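Multiple structures follow.
Derivation of every value follows stated rules applied to the coordinates shown; laboratory data play no part. This structure is a prediction, so every number in the text was calculated from the model and none was measured. Cβ atoms are built from the backbone, for glycine too; each structure is taken alone.
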Structure I
């Protein structure tokens, strides 16, 4: 399985102050990785940097083996990165159809639109409705659908559930799993509904104060209730990291640092 997205010793932040430090991760084609952690842990900063919006202070980002220069989101998009921010960033005065057409490749507009509507059939009934008149769930479908219309190699979604009812989230997150499995798109998902995120993810990382403190297979981490608490209360994850670091070599296990 090929690596779609990789970063090495990435440090990023704002006004010279790091919010993420020495972060290394890789995501394979068709894999879903959940990025968890408390508010202020550096999750959104990570996505902004990997998508080229922020220029890293140190480290490198590559997509399918090609280095992507930081601070150049259009170059990241050309390399195959699609980013759905937490505010969705739709053109609210344009219709659903028009929003999608902005991202659909001209060479196969009809085929791409058909694929998007296959994942989100509800959009087919509101193609001529302005994005600003849609419900929160419909807007999120449109935001993810527009990103998929770009046929990305890497899809990043920041807080898909923000402002949505839990029932809507339960319906939408499995679509992300299906997209990854059927198209081979690598997905990096930031999500506050930890249990739901782990249900669709292959692996998960927990950030605390800009560092990866816990990582592992989603199936294993889903059973770790301490992890779920740590994703909202970073002190638990940090204490766990320090405790395991004090163990003799070979003791404990199950944690890996990036």
Structure II
């Protein structure tokens, strides 16, 4: 059985992932800020699935702590899943650098910081593990409604692609996940098309199976692959006039 590290473990998707991996009898290490809030989930996983589970303190924005955090884990991770993210407010970010900086640092800089540590550690220990990054379809083309978030996710997608190319030669697999819309607390109140919206449980199951099959890129709902293909190929002269 694998040791699974889930970073950003308080999100709805992360909780679903914890249940998915625990149900397969994997040990789960759940990391988030205010880790005491993970206690009910950890207890539930231990009792429900008879597995080992841990709650760990982790802050994506405290880059200087990432190496120490990783090297003090109770178990060496075989699977590392980067789930954390911050949608933020693009309009606010355009006027307020503090907001823009948080969007960029959480979604890109923090993710790269901790995954660099994970990748280096796997290389050093010759561990043929798996790294999973939750990116976004928003990173495939900049749109006026969320271009700060989208630009960070575009960078993260490119990073994961390069990391996959680097680590493949060492037997380490990297999976990029582009979920599309997800019905979570973060998207509550947003007018999402139900046909294009996955549940956290759907996302978790799709990620688990994609990782097992060593897929490179996962669109949780198949239609997003075609939607984004269309959006990517709209001529820029037309695209800039659209309100997306």
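Suppose helix-only ellipticity at 222 nm (-39500 (n - 2.57) for each DSSP H run of 4 or more, over all residues; to 500) works out to -10500; of I, II, which structure was it derived from? Walk me through the numbers on the way to the answer.
Numbers: I: -10500; II: -13000.
Attributed to the structure labelled I.
For distance in nm of label points 7 Å out along Cα→Cβ at positions 183 and 199, which of I, II scores largest? Could the numbers behind the result be given before it?
Working: I: 2.2; II: 0.7.
When distance in nm of label points 7 Å out along Cα→Cβ at positions 183 and 199 is computed for each of I, II, structure I gives the biggest number.
Who wins on distance in nm of label points 7 Å out along Cα→Cβ at positions 15 and 31 among I, II, i.e. which is largest? All intermediate terms of the calculation are to be shown ahead of the outcome.
Working: I: 3.7; II: 2.2.
The structure with the largest value is I.
Matching task: 25 is the computed value of relative contact order in percent (Cα under 8 Å, 6 or more apart). Pick the structure from I, II.
Details: I: 25; II: 18.
Derived from I, not from the others.
Given structures I, II, which gives the highest value for distance in nm of label points 7 Å out along Cα→Cβ at positions 7 and 95? Don't skip to the end; give the middle numbers.
On the way: I: 3.9; II: 3.3.
Structure I comes out on top.
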